[in-house]
1. Suppose helix-only ellipticity at 222 nm (-39500 (n - 2.57) for each DSSP H run of 4 or more, over all residues; to 500) works out to -4000; of I, II, which structure was it derived from?
2. Which one of I, II has Cα extents along the principal axes in Å, as calculated from the coordinates, equal to 48, 40, 34?
3. For relative contact order in percent (Cα under 8 Å, 6 or more apart), which structure out of I, II has the highest calculated value?
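Computed from the coordinates by the stated procedures, all read-outs in this text should not be read as laboratory data. Bear in mind the structure is a predicted one, so any value in this text is a computation, not a measurement.
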Structure I
């Protein structure tokens, strides 16, 4: 009787482990499209290294830190790469909870939320589409493109570069002197706390 109980417990444990492994295997950066957006959502617990590239009417998303899974409207290229149709859609990207990186190359409007962690967000220097870039928690470094960039550092010691275009950089996190805003070229508006560094900010 004792052996039968032990065998049953072993079988149950193996079954639970199998279910857990399957769940872990499917935890990956997810990509899908709807009529107006390309959605990219990174999962927690991974240091993502995302690359988003638009070429013509195709957007390619890859992640050097995690697998990528194609959802509705997108095509799986390999374990780490997915392609989606562009068709004037806005890229909406939610980064994970660790120190993540994302590089967006090519001209497409983007809305990026860094999440917690020390993130690096970079938009192609020549891209003229409007962007909304929010570092959220952590010590973030954010580079805008050549268009109108709306950059928010969030909490933490953040460094923001508007680069070309008439940009809005918001560093205020109620901690004086911890953030750095560089408007660079264009007529830029910078908002921060007392003693935050603001350079090349015309407003």
Structure II
């Protein structure tokens, strides 16, 4: 997959990619036999999908959550969290969380737009905010929430051939989910689904 390397070209390419898919996704898409309670109230959340414009090509920054967290300890995730009352919108929340969790100044992020929302089995409606980071910065983990910060090639998580569907027992039922592993990092669940949504848009643009 040939992807742009120039920061401006990356931003324009990704803007076209996220315009392809408009329908939201859900943890239940691969699990039609399990449905959430009717009329359940979803809690709004947002994550930042930071794409680093490096000389070696665009890379996606991810975190490994701290092992002591109550929710999703040790899992791979984008920086993000619940919307606070002080957040104007999902973009503001995503930028705030990235600043807190990985030390990414909001001023360095060129927000490209938003991917469709993703509904999680745990009751969140997550808005993924896609942004390009052109300037170099030194990530600094908020140790209470983040155990590790790493990045993967955009070409890896933007190729649907790198994804597989796996399953595990959850609350007495088999739950299927996407995975897109990278080296020692097991990227799965909502994070992999968000990457998959982006991958579908990227591949659609590449086919044109």
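1. Values: I: -4000; II: -7000.
Structure I accounts for this read-out.
2. Computing Cα extents along the principal axes in Å on every structure in I, II gives 48, 40, 34 only for II.
3. Working: I: 11; II: 27.
Answer by largest value of relative contact order in percent (Cα under 8 Å, 6 or more apart): II.
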